[in-house]
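Take a look at these structures.
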Structure P
Amino acid sequence: MRQPAVSVFAVIIIGALAIGAAADGVSMAPNAAQLLKYQLQPVKIVCFGDSITGVYYHTGGVRAYPKMLEIALKRIYPESELQVINAGISGHTTADAMKRIKRDVLRHKPDVVTVMFGMNDVTRVSPADFEYNLIQIVDRCRQVGAEVLFCTPNSIYDEDERRPMEKLGAYSQIVRNVAAQVQAPVVDFFKIWEDLRQTDLRSWRLLMSETIHPGMNGHRLFAERLAQAISGETVSLQDVPPPFPGIRRTLALIAQKQPVKVIAMPPYDTLIGPALKRLGAEEVNVTTWPIEGQSLRDLESWAKQVRDRRPDLVIVAVPAGLSAENEEQFVRSYSWVLNWSLSFGRMEWDCVAALPSVATPELSEEDQAAEALATRIIRGQDIGMLVRPEGDTSTAEAILSRRLDQQAPEAAK
């Protein structure tokens, strides 16, 4: 097996920082930091991976950690000229990666390539081939002058027969071993995720959109740690709001005088038509998503119809007091209600979630706690959220109309 050449920057990194020694699972790659800090040249970073890297339903269909990494690095280096390119494709392994590396990575002439594979390799690529492919990726990237920053995959719910945690952990160790062998930095997300699971199980669950993929809560953490590895500085993305406006497709259809198809849970099934017509919609067709007498699992089951219906706007309004077996089931079912409400890949329609207190201002303490948890779940989906401002006694109709009015001026952008 041919050994890749080691760049001067990589030698400096290893010698100065003892790669892999950071207790929090982050090692450093300050070569890119020099380019960004001193604005020596425009900087390109390519994030190479599978569906965890790409833009899919689990992060809301608009962006994933590569975009959040760009935001993080711009906060650290506000004067820098920076582009972060997403090269993640669902289902891909390192074998697939080698077939498309020239097209999706090398042609961009990147300065840094982050590499996060393994989640699919465990299902159909042998450990030896996985190791070989990773080394080849480093070799190919260094041939065009790019530095490689490895990432181990996140840990997952241990219930996928094709991806047992023990095996995923073993493939993560291969990533660490290859990083040491080729003298490349590594951000050990498998360790970061597992450390959190051991100390704060709720927070670990809220990083995940479902059994395998992290949601935007997890992708913020991906980006924060990658930015730290590149810059040596810490940055928080917890205040980054969802994309705005959150109903871009709906507003565009209204501007084009096209009908708008809506799926909405009550009471928004009756409120959204008049509200959109006040914005200029000529025709609004609404399908009611039933909630009467339903459990959270029932709503999750109904949500599976959404993608086939191909709406323009979905309003998810899980009511207060909906039953779930336990907190884990609440988190997982609520997340799937949102996941199924979105298209599989990049967002093809709008989705907004309304908190229970908008329709029901007076919540019990138990329901308030559930709403707080729901808020964190919705935030993990990176979609618009309808909330009742503190002290606001307006009707749900008024709150909805105000929120739509706030977004309407953005329609022309």
Structure Q
Amino acid sequence: MAEKFIINGGKVLKGEIEARGAKNAAFPILAATLLTDEACIIDNIPLIKDIFNFIEILKTLGKKVDWLEERKIRIEGKLKEPNKETEELIKKLRGSVLLLGPILARLKKFNLPQPGGCLIGARPISTHLDAFKQLGVGIEVKVNKDREYFELELKDKPKNKVILNEFSVTATENVLLFASFFDEQTEIKIADCDYEIHDLVKFLTKMGAKITGIDSRAFSIKGSSKLKGAEHKIMNDPIEAGTFILMAAATKSELIVKNVEVSYLELVLKRLNDFGLPIEIIDETTVKIKPWAVLKMEKVQALPYPGIATDLLPLFGVLATQTEGTTLIHDPLYEGRLRYLNELNKMGAQIIFADPHRAIINGPTELRGVSVDTPDLRGGASLIVGALLARGETIINNIEQIDRGYEKIEERLQKIGADIRRELT
């Protein structure tokens, strides 16, 4: 049944909150276990719906999955052909596009329906398909009754060079996964190098692949058809840590955020400090946010790593409703990313849309509690922050989107003083 959050705002948050395993790093690492029949042990699994769905996909592909501890699993088994159950799960999950690389490498053929996921704008898989074409994969679009899908097949030895059309995280991961299974050298240019890429490279290296050039956006991969099982602990989530840091900033709260991958949030922390937010970096994994007197933002733009992540831009948007003057929010990547701002306007924000990628936010404004709808995962997180700020009661609907990326978020926020509860709609 559908659920909602009910939040009574105006509470100052206090205490400690910690980030958990990185969802976007977990997907490619779980996909990489398909490259070997040997056992892989993966720790720090985020206990969220999208990851559970991905694990179910692995089971349909012949993998046996055992839970060793609350957040640690063991995966092993011989890869088998995808079936109808595999396809239905793929349709629910954007991260399932990462099955392309390992399945094509091992089985040489794969039928892929359009993956699901957040509706944050046009998110075609054309960059992935173009990359595989460059690698020598034949691709056809087929329609069978009501079923439309891509049929991909590798008939010959793969080519050894890919130039991506854009800095795509998942396309980079897909080529890394594919190339790591072949003994020949493969080059990827215009590659993304965000946190989840770094974590995937660490795991593939443990399995036996040799990968260089990760910080140059031009990778070189020498793989192996005999990759071995490996043990790996998924990194903590920089996006979740960034969410909590921006939540503390917006609510003028004193909050300690733990398990922070500080090296992947350097620009975020610098910009917030420049705006006037008191930040204390206690150590490389712990950040303390303090209440501010005056905060002024002018422009925040999402950019590929090491820029500010598009997943954190909605949190900057809600913060901008509380700061002095005018702030321009710009997401050049996704034309649907700013839909959460319509919900903030319902709450009393003063936001003008310049175009689908840019909005002007005037502050400070007092937000008031109303009923709002979650447009997508990260927009939903921003609405939680808006509700924590708002006067009165806010109802957030469609929270299954939020559950896709934040584990038991209401229980964790209750521990730092938030008045939030989950109810059936």
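Any read-out appearing in this document is the output of simple, stated calculations on the displayed coordinates, not a laboratory observation. Computed from a predicted structure; not experimentally measured. Cβ atoms are built from the backbone, for glycine too; each structure is taken alone.
Of the structures labelled P, Q, which one yields 21.6 when mean count of other Cβ atoms within 10 Å over residues 131-138 is computed from its coordinates?
Source structure: P.
As an exercise: relative contact order in percent (Cα under 8 Å, 6 or more apart), calculated from one structure in P, Q, equals 18. Which structure is it?
P
Rank structures P, Q by mean count of other Cβ atoms within 10 Å over residues 83-90 and report only the one at the top, that is, the highest.
P
P, Q: which one has helix-only ellipticity at 222 nm (-39500 (n - 2.57) for each DSSP H run of 4 or more, over all residues; to 500), as calculated, at -13500?
Going through each structure in turn, the value belongs to P.
With P(r) over Cα pairs in 20 Å bins from 0, in percent derived from the coordinates and found to be 26, 52, 21, 1, which of P, Q does the value describe?
P
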